[in-house]
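Read through the structures below before going on.
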Structure P
Amino acid sequence: MTTTATRPRPLPVVLYFSGDVAARKAIKGILNFTCAAWRSGTSHHKKGAVLLSSCERTLHEHWTRWRGDERLRVIALSDERFRDAGLDRAVYAYLPVHTPPPLVERMVENAFSDIRVSGMRQYSDQRLDEADWQIDELNRIGTALSAEHDTHKLLEMILTKSRQITRADAGSLYLVEDTDGERRLRFVLAQNDSVAIHFRESTMEINPQSIAGYVALTGGTVNLTDAYKLPRGVPYSINRNFDEASGYRTKSILAVPLRNQKDEMLGLVQLINCKRDPAVKLSTQAAVDAEVTAFTQQHQELATSLASQAAVALENNRLVEDIKRLFEGFLRASVIAIETRDPTTCGHSFRVANLTLGLAEACERAGLLHFTPEQMREVRYASLLHDFGKVGVREDVLVKAQKLYPLQPELVRQRFQLAACATETELLRDRLRFMLQHGPESYLREQDRFDAELARQLGELASFRETIEKANIPSLLPEGSFERLEQIAAHSYKDAEGQCQPLLTRDEVRLLSIRKGSLDDDERRQIEAHVEHTYHYLSQIPWTKDLRNVPQIARAHHEKLNGQGYPRQVAAAEIPLQARMIAICDVYDGITACDRPYKKAATPEQALDILATAAANGEIDGELFRIFREARVYEAVPSNPQEMAVEPDFPREV
């Protein structure tokens, strides 16, 4: 049987000055301590030492060397207190010069006990300070995580803070994805303080063959002292490809799961190489051996606590993003549904939104304005929904493409057919009467006259119809003289019952006499009412604080700076800047749109001329129009505007 020798524990050290006879005599009989003479530069035992001295002068000479050393206690052999007040305060205890050795030994024991108590107190204070710091740090991290709404920045913060609080040199973050019922693990982030990382996102199966897969599958925590020396029986292994390619050495690993309030697995944080000194770079094997330690139980608890906060923050961010996507989808569906009622304006709201965002960005580049991402979102929503109130406008008015309502031209056509038939019938009667009165030979001589009269009257009806058809086409600018419509209305024909009927009714004459556009005054008021409808409907939505001005902005997009707009005829000071931007873009798109059957599309140059006139007349904001024109914002409208205008994040660059 082989016995292994046990190294004896070192005895506490009692020091004395070599010339101090009284001190040497006092400790001569002490057996449970190691007695040694004081030497300059002496390194005391880590558990402390006691200095026994009877000479105040000698103590004073060496005081600067041991002053403030918490591991040293001074016992003075003196019948009176030292005269030097500072030295007196440094003395742990006074003993008479002729104190018996057993009592000296007892006092030495008390001094060592005081060193131990002081050390324990200091250690406890350090632990309490560290615990206070950790609690404060966790609170600060929790607050920061809750305040971060950008998911990518949030993930960066989760990994960075996890590494900082555990002194990890490197780390990675994985998220669980569920695609068509198949759960996979996405490697979304990696950080390393010692070597450069060429990171690329990737996905992997969730299985126990890797540490990340094992944690995601089981929900447990993995804490390894040395990744190259795995415990027996574990199902996972270490992929050393990164270490071999970069020269890095993965040693200690701590992997903790991210779980939400429902205990669902969201992902995990994997921390690598806990360092004694966070500032050291692990660029060599020697540095790894000297600096890397295992993650302690405290590190594991801190990482787990932070992971819980991170999971809540991540879940909240996902919930916010889901709500945003839901609202974006509602907006998109609402705009499409509204524009489906009037196919002739399809895409208008999306184009106006993109033009408005382009104008806002151009204003930023010009240094005129600055918009936060939240303000840009507010502008986008207001511009997308500026015509939302058209859902409350009568459909026959909303889709009225010409001056007459869709059924009226057909009634006019049928009426002219009846008039033509009545004209032919009446002329046939005249022919028959003439033949009966004057005979066939006379009729044959007059036949050309009858034919000419029929052609004249039918030609006149055709001319009337052509005039009506031209009058029915709306004009972009006020134009036209409609006196001939009154002449046409004065003509009549006899119906089947012999009653005289006008070729045009008074209501038809009124509609055909509209000088600009396709709407009369009453219809225009109905269309203009869509602005108030918009405000009323949008005011029902519980907007967030960042978006609360959307209804007011949308409501003011038809107001003019000179107070002649609608619906409230407010002055310039009451028109939000965002509404002024929408107004310019709304007018431009309305003028240049090629999908309006009631007018020809104006060229960009013509539209800019019209807008310039409006600016000169004080109707639109001249400075905004200048930027709109000089930045050529109107050229940035995408070919598929629906796709661009509903992106949930910050708008595209123009």
Structure Q
Amino acid sequence: MTLVKRIYRGSLDRLIFTAIWLPVGLLAIFVKFRILGEKQWGILAHAFHRASTAPAASHFTALERATVFSADLLVGFAVVPIVLVLLLFLIPRKLWSAFVALISILISLDILFQMQAFKNAGHFIPWYLIYDAAHWAIAHPHYVRAYGGIHIFFDWACFIGLLVGLAVLLHWSQSAVRAGSAPANAGARAIALLMAVGAVLGTVGMNTALGKTWLGRAEIGATLSALLGDADLGARAAVKSTESLHREYAIVANSDRGEPDPMYFGKARGSDVIVFILETAPYRFDSFESLDDLPTLKQLASHAWIGSRHYSTFPYTAKATFSILTSMYPPNPIYFGGSPKQAPGLARALESADYDTHYYVPHPFETHFEDAMYGAIAFNHLFSSGSGPKDDGIGLPYWHDVMRRDLEALHALMQDAHQDAAEHRPYLAVFSPQIGHAPWPDVVHNGAETSLGNRARSLLILQDQWLGQIVEQLSKDGRLDHTIIVVTGDHGVRTASEDPSFETFGLLPDYSFHVPLLVFAPQALQDGQTIQQVTSHIDIVPTVLDLVGLKTGREFEEGSPVWEAGKNQRKVFLWAGDYLGAEGFEQENVFTVWNKTAGYVFTGKSLDEGDMRMVPAGSEEENAAIRSIQSMTRLDGDWWVSAMPPLKTSSVATH
């Protein structure tokens, strides 16, 4: 037998075993069909200047719609089977079925997980978020039904069972499917024909306009690429000097801080610091433009900066809080796994000036990675409210227990502040009440209020009353005029479970990022000032530390004091790539958003969908925007590994 015939017979012999894989190729097409909803077709209609009326898919011909699946045909029914055949030349025949089945099952699980992720979050997610989701599901099994239901796992088990069944059948029928036998020849010819059709149709379709879009990518490749994503873990990052980091930052973000402004630097030296972080506080409902219904904030506003265009760095509590407390754009909390790390920022800088530092969180952190993150930030004391009695609150709405925990933390803060004042020791107190966590409870009418805006505002009024208790305590202790008070929201609304009308439109909704900000500093301001320029969570630490007159321990700040907003044309970045599928920045009153899911760039004077225009695909404007975001992503990785080395000793106490 000639060498060519031996290779031909050997290929046919192995080709029949790729039948185990074929259901996975069909699964990839099915998943793409499922995720190509109105939003995705709407983005494509916008990109190709088609009518925007629903259903958006109807504005494309059937042949055009089919080309979106071209890459799936090529990869699923040509490329992968060929690769499997080549790999089987390296593996003993008795392991062929098991090997193909293993590859098929692993890739199937990734596709199935990513399909569910796309359904819930609007995009595919990296491995560490799948890990977080699994950890959260184990801790909260009663929520599994809301995010898919038990039947999802049954469907998955049935599909995996199909793959296992095919593998077992082929393994026990090896003698019948050897090359040369009638079953083998028939099966091999059928698979070869399918491969040829997939290769031809896939290659032709991929070169069409729709086939070249992000949504035209092969689902198998897209899901695997997302799975291996590690952008916000500092992967492949390098430790650099602060001088090198700031030189790069000045180029990428067009931000270069000069000397502190003597008008404000050190004007509140020795002042206590209180940071009040409102949970889920969208500016749409919780703005500080009118404070008539918020008497405490109205009192503070007479000596405060109010940011009318203040934005979160990320619409997720842990990441947003990280930026508030460190003046750095946030990594995923899982970055803090492994060896303990130390993070510069507000707590460490004030501790170096003999401040007593406290964090009051009314609930335990979701994961041990968040524990490690706050450990890196390094408060002297971490207060977490205790659980109530098992029979406490039977028959009462769930938010009664949330409020109980919040009030425990509030009273602990007031007690500690009073004690520190009595001992003439300055302190930092960070308070994160959870009563405002969406979906918002109706704390006034016990469920009768149907307006989400009214519910949100009522929660802000309640928290203004809590802030009033703190202010009253400070006044009694004679410390109000020697206290900096920061009030801001961590983020806005992110999901349809928080507001059924929520829709990202593939962008970065103002509803998710725009939050209120007030910085009370009576020693520095005689009158209130409203900041009309864009500010960010990364600006809070520089604001506070400039006011108290500290220069050391600030080498890794990425923000600027709020009074410097608008003095340069810096880029303020907004991150949500692994949450909403998009990232962007603001510069000179123009927002730029890169929709990573669809692969397009939008710009506008605001983040509202109606103000956004799509940048021409392939244009230099689009490429420059993507390069800018990618450059900042790489720089952030270097920033994290340089700023947060392993922690030598632990300094966190709890009570």
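Here, each number is a calculation from the coordinates, and none is a lab measurement. Since we're looking at a predicted model, the values are computed, not measured. Cβ atoms are built from the backbone, for glycine too; each structure is taken alone.
Here helix-only ellipticity at 222 nm (-39500 (n - 2.57) for each DSSP H run of 4 or more, over all residues; to 500) has been calculated and equals -14000, so which of P, Q was it run on?
Details: P: -16500; Q: -14000.
It must be structure Q, since only it matches.
Hey, relative contact order in percent (Cα under 8 Å, 6 or more apart) derived from one of P, Q reads 21; which structure? Intermediate results must be reported in sequence, preceding the final value.
Values: P: 10; Q: 21.
So the calculation was done on Q.
Can you tell which of P, Q yields 7.9 when distance in nm of label points 7 Å out along Cα→Cβ at positions 72 and 624 is derived from it?
Numbers: P: 7.9; Q: 3.7.
Corresponding structure: P.
The value 0.00 for FRET efficiency 1/(1 + (r/R0)^6) of positions 32 and 616 (r between Cβ atoms, R0 = 30 Å, to 0.05) was derived from one model only; which of P, Q is it? Intermediate results must be reported in sequence, preceding the final value.
Working: P: 0.00; Q: 0.70.
It was calculated from structure P.
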One of P, Q was used to compute Rg/Rh (Cα atoms, Kirkwood Rh), and the answer was 1.35. Which one was it?
P
